[in-house]
1. Going by distance in nm of label points 7 Å out along Cα→Cβ at positions 137 and 225, which of structures 1, 2 comes out largest?
2. To which of 1, 2 does the computed value 1.7 (distance in nm of label points 7 Å out along Cα→Cβ at positions 65 and 145) belong?
3. Quick check: 18.5 is what I get for Kirkwood radius over Cα pairs in Å, calculated from one of 1, 2. Which structure matches?
4. Taking FRET efficiency 1/(1 + (r/R0)^6) of positions 57 and 121 (r between Cβ atoms, R0 = 30 Å, to 0.05) as the quantity of interest, name the structure among 1, 2 where it is greatest.
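Any read-out appearing in this document is the output of simple, stated calculations on the displayed coordinates, not a laboratory observation. No experiment lies behind these values; they were computed from the predicted model shown. Cβ atoms are built from the backbone, for glycine too; each structure is taken alone.
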Structure 1
Amino acid sequence: MAKYKPKYKSQDKGVTAKKHLGQHFLKDDTVAIRIADCLSYKGYDQVLEIGPGTGVLTKHVIRKDIKVTALELDSESVIYLKHSFPIEHAKIVNENTFQVIEADFLKKDLKEIYGDGSFAIIGNFPYNISTQIVFKTIENRDQIPEFGGMFQKEVAKRICAPHGSKTYGILSVLAQAYYHADYLFTVGPDVFNPPPKVDSGVLLLTRKADYDALPCSYSKLRQVVKLAFQQRRKTLRNSLKTMNLPDQMREKEIFNLRPEQISVEMFVGLVQEIEQID
């Protein structure tokens, strides 16, 4: 089989990182392999990569013999990936293995790609939309059993933080209500082009076996948690005032606590009670 020749001599040539898109292209294959290996590739047969850039991570995910859909907003990257994506061992990318879609993940209807099927998400996520990516993943949790990738270290730590931690917050509670969250490793700025000014962190979210048995709705859980952490120095008795909860409920011990003192399970139990009186 003839070698597949890239249009550009290097993966950086012809694709410029754009600040407004939060792009920092991964250039280190060792790190890319570690990210690709964080998924189990079990229980689904497709992977969605968000923001593939120049394909440094993509080529290692494709080696897992799984169909990869790359969702990319940057037209330069789309052109590069469609026409110039170099695959080692002379493996030619075809529509059965790899496809590139020019679209914004946050606006894209994922059912247009997957229907009701399951898929994992992976990526070196743009810093400027990383938290929104997690929220959309949670909203589509029925179809996403695994989620792995790179964030700004501070954000990755926040998602995985236990209650009682100063970094424990809205993302921590909502992600951990439905997923097991594991912080895997830290990555320095030198593995990116251009290098960011902060360290990055790689995490893995693995959906809980009983994720669909939560005794409260996601929408109400998000509302309560958001209200609580918007005034994180206050107790729930003060931060949830606008909900006009019954006085009898507000006398419970949990209302004497600040949000970082409240575990995911405690938040879920509280929201369950609130929904019963609504």
Structure 2
Amino acid sequence: MRADGRLVALDIDGTVLTEDGELNPPVRRAILAARARGHEVMLATGRSAASTIPVARAAGIDPEYLVCANGAVTLKRDASAQDGYRREFVETFDPTEVLGTIRAALSDALFAVEDEEGFFRYTERFPASAVGPAGEQVDWDDLLTVRATRVVVVSPTSATEEFLGAVERMGLHRVSYAVGWTAWLDIAPDGVNKATAMERVRKALDVPRDRVVAAGDGRNDIDLLEWASAEGVGAAMGQAPPEVHRAAGELLPPVTEDGLATLLDRLP
């Protein structure tokens, strides 16, 4: 990273990757070009570590840090680690109360709990894209014994607006949470999100606040975009919900039009 380079934090799904999970050539080219110009291009995602590292490799980058699990897990590059990264910062919480609250309010919900090693436990068949390669189906009570970095809740029969209303009525406390594009809820330790993790990374790399750049499209990116926009650049993808647009300093074309490339290409 050059002395005046930018620290660039990119969401994965809907930002780097299309909604079909594709990395379009113009976006990969723009990521590689920004890296070649001396910018530190990294990923900040709700994904687990196991499903984040392959995306970084596909994009052709090996940043010093990767932020996973919506900020609860920060990886640091380490050549001696099996997959090239070690867990540098991990934040956990007891999921018992929040699991009970949601189970009482959403009878059809599917639950998965990610532990500090990135292993998932879930009560029913869960989308493979959410839990990654390391996971097992367990009884409900087994979920309550885990120190969680993340709880994922999916309500298959709920419309997004209905789900948003249900989550609001629950009054979840002592956790941070974000509702995804569909009836999907990500829960992290209280006060933990992509922005808190990125601020830690920024300080570790000694990058001024006015040289941070972030791009995202989900409700779990709102804190990140507000953090970046305060003194740097926070950009929302065109297809993002209105509340995400409001959190960002600028609006990019949608992921279907390779909107991220337009942001990266103009970095000096």
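1. Looking at the calculated values, the largest one is 2.
2. 1
3. Numbers: 1: 20.1; 2: 18.5.
Structure of origin is 2.
4. Once FRET efficiency 1/(1 + (r/R0)^6) of positions 57 and 121 (r between Cβ atoms, R0 = 30 Å, to 0.05) is tallied for 1, 2, the winner is 1.
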